[in-house]
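J.: Structures follow.
Please treat every number below as a calculation from the coordinates, not as lab data. As the structure is a computational prediction, the values presented were derived from the model and not from experiment. Cβ atoms are built from the backbone, for glycine too; each structure is taken alone.
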Structure I
Amino acid sequence: MTALGFLYPGHSAEDDYPRIEQLLGSDIRLPLVHTDIGEDAHRVDALLEMGSTDRLAAGVEELRLSGAEAVVWACTSGSFVYGWEGAHDQVRSLALAAGMPASSTSFGFAHAVPEVGARRVAIAATYPDDVAALFAEFLTAAGIEVVSVSGSGIITAAEVGTWGRDEVLFLAEEGDHPSADAVLLPDTALHTASYISDLEKALSKPILTANQVTVWEALRLADRRVNAPELGTLFTKEPIVQV
């Protein structure tokens with residue numbers, strides 16, 4: 001049995017995690033601890049506070065008691081908002097507090113893009129444009145070419161959490177770009193676990209969504225691979241061999 005821990009901000013789309021656990025269909029548990037988000041706002045100052053060291057450290061003891069072998073900060077905007085170097089500092093502090101390997105959703109995206117063989121990506125974000133642009137900067141620092149960025153201007157995670165299949169499909173289709181090898185939906189407040197196969201069929205390319213890559217990143221930290229076709233290309237593709 002492998003237990004992988006997640007620190008999830010507030011309450012929006014956390015039910016994606018038991019859904020993903022079910023789809024993995026193996027000896028993997030995904031315990032999740034909610035962190036205090038402070039103000040629910042996709043605004044830089046609020047996001048910096050949401051991802052602060054003290055807020056994250058407060059949840060790690062519960063994850064240790066769950067038997068987690070690795071922990072991922074399940075928040076994209078609350079990690080990339082710190083920038084490339086700051087996001088590294090954030091996960092280093094989390095690993096030290098937790099006493100186990102740590103990462104964040106933002107780094108999950110940075111690792112997942114080359115994993116599916118993509119070089120150019122389109123960002124289809126729920127965020128306001130200024131926050132979406134910071135995610136593009138983060139990916140660029142990771143060596144990924146961002147060919148388009150679209151933001152939906154949604155301020156709160158609570159509103160994003162109400163979106164269903166039709167809204168998610170529209171978001172992905174509107175945010176796609178002809179030259180993109182993959183489309184990224186970066187908000188962990190967005191329900192996507194049940195829609196990834198539909199999204200990939202509709203767009204005919206890999207779709208990377210926040211909760212999907214968060215779980216994949218935790219598996220990567222634990223050196224586990226699981227074939228789960230309903231979770232998309234990321235969970236079916238053989239690893240890219242670096243030469």
Structure II
Amino acid sequence: MLEIKDVNVFYGAIHAIKGITLAVGDGELVSLIGANGAGKTTTLHTISGLLHATSGEILMDGKNLQKVPANSIIGMGLAHVPEGRHVFARMTVEENLRMGAYIVRDSKKINENLESVYQHFPRLKERWKQYAGTLSGGEQQMLATGRALMTNPKILLMDEPSMGLSPLLVKEIFAIIQELHKSGITILLVEQNAKMALSVADRAYVLETGTIAMEGNAAALSADDRVRKAYLGA
């Protein structure tokens with residue numbers, strides 16, 4: 001479904017992403033782990049068109065996303081849940097969700113999507129009139145994810161969903177990610193909490209200073225001494 005081939009990204013003179021190649025198959029949950037500053041968020045921003053690669057290809061269902069404007073990529077079935085949530089604080093929960101459906105023209109479909117999101121996130125339904133800025137961090141993460149789901153995405157890019165959350169809420173968010181995966185949504189998950197990321201993923205890539213250092217089955221990587229020492233605190 002998603003292929004990244006020999007992609008390079010620069011910030012001015014800084015070579016942030018150095019010829020990375022990775023793939024996410026239909027229905028897979030693939031994790032991209034690495035230390036802070038390794039280039040994980042830059043990779044997601046490049047896939048979703050917020051940044052442009054200097055070279056290489058980013059293909060979704062065989063179509064080169066490098067030639068597609070960022071606002072059109074959403075319509076192709078790719079949704080991005082950004083690092084830090086970025087909900088509209090002065091809008092209600094439901095207004096935030098409906099903003100996520102701005103590309104959907106069928107009002108009936110919007111209402112169906114809304115009910116589907118509320119089934120995934122019952123807490124959002126309880127707080128549908130509440131201003132997003134008054135929600136807890138975990139609830140805002142649910143809202144940001146629900147907003148992305150309003151587009152019926154084929155693939156969901158998730159950037160650091162556990163950031164700033166308590167251990168209890170981290171478990172809850174990852175249970176939701178597993179539920180979304182089981183429902184058939186393809187997910188590329190960027191996460192600094194390597195233990196949790198590897199526990200839910202089918203496959204994973206390890207990103208170090210802009211390059212893919214390791215890749216493979218998530219369970220095998222969890223057992224690898226190099227990964228355990230560098231990322232799992234073993």
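J.: If distance in nm of label points 7 Å out along Cα→Cβ at positions 168 and 184 is computed to be 1.9, which of I, II is the source?
T.: Comparing all candidates, it corresponds to I.
J.: Comparing FRET efficiency 1/(1 + (r/R0)^6) of positions 24 and 56 (r between Cβ atoms, R0 = 25 Å, to 0.05) across I, II, which structure shows the greatest value?
T.: Going through I, II one by one, FRET efficiency 1/(1 + (r/R0)^6) of positions 24 and 56 (r between Cβ atoms, R0 = 25 Å, to 0.05) peaks for structure II.
J.: For distance in nm of label points 7 Å out along Cα→Cβ at positions 16 and 176, the calculated result is 2.0, so let me know which of I, II that is. Before the final figure, lay out each step's value.
T.: Details: I: 2.0; II: 2.6.
Only one of I, II returns 2.0 for distance in nm of label points 7 Å out along Cα→Cβ at positions 16 and 176, namely I.
J.: Separate question: Check the numbers for volume of the Cα convex hull per residue in Å³ across I, II and tell me which is largest.
T.: Sorting by volume of the Cα convex hull per residue in Å³ in descending order puts II first.
J.: For mean count of other Cβ atoms within 10 Å over residues 32-39, find whichever of I, II sits highest and give me its label. Could you put the intermediate results ahead of the total?
T.: Details: I: 17.2; II: 20.2.
Greatest value across I, II: structure II.
J.: Identify which of structures I, II gives the largest calculated value of FRET efficiency 1/(1 + (r/R0)^6) of positions 136 and 152 (r between Cβ atoms, R0 = 30 Å, to 0.05).
T.: Largest one: structure I.
J.: Tell me which structure, out of I, II, gives 0.65 once FRET efficiency 1/(1 + (r/R0)^6) of positions 96 and 216 (r between Cβ atoms, R0 = 41 Å, to 0.05) is calculated.
T.: Value 0.65 for FRET efficiency 1/(1 + (r/R0)^6) of positions 96 and 216 (r between Cβ atoms, R0 = 41 Å, to 0.05) corresponds to II out of I, II.
J.: Suppose you compute relative contact order in percent (Cα under 8 Å, 6 or more apart) for every structure in I, II: which one lands on 23? Please list the in-between numbers first.
T.: On the way: I: 23; II: 28.
Derived from the structure labelled I.
J.: Given 3.2 as the derived value for distance in nm of label points 7 Å out along Cα→Cβ at positions 64 and 120, which of the supplied structures I, II does it correspond to?
T.: II
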